[in-house]
Structure P
Amino acid sequence: MRYFCHDHPDALTLETTVLDARPGLVRLAEHPFYPGGGGQLPDRGVLRWNGGEAVVAGFETIDDATWIRLAEQVEIAGAVEALVDPAFRRMMRALHTDTHILNALVYRDFDGALVTSAQMNDDNTARLDFDLTQTDNDRLRALEAEINDVIRQNLPVTTVLMPRIEAEAQPGLLRSRSVAPPPSADGLVRIVEIAGLDRQACGGTHAASTGESPPIRILKIDNKGKRNRRIKIGLVEA
């Protein structure tokens, strides 16, 4: 899917209009929110209209359209201002970018190990599960220094769109064993590139450069079965 936030990642406020509404649900002509997916939590924020305001409580897909679920059972119409919570978006962008860095280094150093699961949390932490068998956990922990070096280098993070068939033909672009970003209506897949380090398909939100993230720590490494190694990271906030 292609969202407004993909093309306008820094637009956190948008004036738009209501296309349809039900109590506690609304469908807008456009909105700036990332509705979640691929292990990334959905954006938080509010909708404001003449005489009212409601907290965004989540998102639902109804008849292939994205509806915004509101914290109150209100039914709104007309012009609306949609506002993304900037601190939460900033945290998700940083965590998602850092998981790409971790993913790239594990893929490089551990024989192309694929991701089996991913999750970003609202407490400045994230985890990736990898298809790894007999691996020394100390080697994985040692990646922390290189991840933070990539953050310090402030490498640009950019995106391009590519036909799905081309993405499938290039080794390493589809990096997950379990899921892949769905193509847009015109059959294109979004590729996220960290300059000089990594290129992979992804539908989430990311920092504009690696330096937007605080340093990270590798908090924990768990063996979750014979072929699953879980790495948990956390942002180091000043």
Structure Q
Amino acid sequence: MSTDHLIKSQQHKVLLTRPLAKLDASAAAFYAANLPTVVLALMDTQADYEQVSRFELQLEQDAPDWLICVSTVAAQLVHAGLTKLAPQTKLMAVGKSSADLLARSGRVVHSPELETSEGLLALPELQQVSGQTIYLCKGQGGRPDIADTLTQRGARVVQWPLYQRQLLSQPKASDHWQINDIHCIIATSGEQADALFRHFPSDWLTGLPWIVVSERLALLVKQKGIRQISLASGASDQALIQSVTQFLEQ
């Protein structure tokens, strides 16, 4: 493990994993909430612009019943093409930040209170989708739950992998830190949790309490040996800030 980032600093309480594109925004949100936090990027995303072009061309030729974005990155890549989207196509996003971005197009965007795949699949609008066409905008790989479940419900699901996730060779942090600063870890995806275990000693990681954003992720980190696990109400900065505040008040 590199020690470049383990520099003596002021005492921090929380280590939050975020993709590189979200690092600055999350750091600013936690700073504004007066919560001492290190935001750590272990992964970045790379857009597949050839695939994005094919997607936009397809929108001119097809009118799906639903277009679903599973991440903010997907929403960013989709946004420019929404002018080509048929008026009858309905929009949906897993998270509030993705929904807010899509809503800038002036269209109504459906999203769940629980910002997870499970929350999305529980929405009433997706219970009766037999015979409907659903475009699923996502990154390459990732969990198949949404596509599999909607297919089982009778929908025609067309997956659009618009970007790739890449592990950073060197993690990037919002501030200098050392491992003794950290009293709690927040993981917002299984990939982020896996990356933490690639970069840092497992005995350190398993000795800390974790905050995660879904029951599925809680089970995953439990299998890695994490014993103290709390569940946040969502993956947005505000939901995580609320969970961290509750944790620090214990």
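Comparing FRET efficiency 1/(1 + (r/R0)^6) of positions 17 and 81 (r between Cβ atoms, R0 = 25 Å, to 0.05) across structures P, Q, which is largest?
Greatest value across P, Q: structure P.
For which of the structures P, Q does the calculation of Rg and Dmax of the Cα atoms in Å, for residues 97-208 alone return 14.1, 44?
P
3.1 is what came out when distance in nm of label points 7 Å out along Cα→Cβ at positions 129 and 145 was calculated for one structure; which of P, Q is it?
Clearly, the read-out refers to P.
Of structures P, Q, which gives 0.96 when Rg/Rh (Cα atoms, Kirkwood Rh), for residues 89-152 alone is computed from the coordinates?
P
Comparing distance in nm of label points 7 Å out along Cα→Cβ at positions 169 and 201 across P, Q, which is largest?
Top value of distance in nm of label points 7 Å out along Cα→Cβ at positions 169 and 201, among P, Q, belongs to structure Q.
Work out which structure the value 20 belongs to, where relative contact order in percent (Cα under 8 Å, 6 or more apart) was derived from one of P, Q.
Attributed to the structure labelled P.
Given a value of -10000 for helix-only ellipticity at 222 nm (-39500 (n - 2.57) for each DSSP H run of 4 or more, over all residues; to 500), point me to the structure among P, Q it was derived from.
This value belongs to structure Q.
Coordinate-derived values only; no laboratory data. The structure presented is a predicted model; accordingly, all values stated were derived computationally and were not measured. Cβ atoms are built from the backbone, for glycine too; each structure is taken alone.
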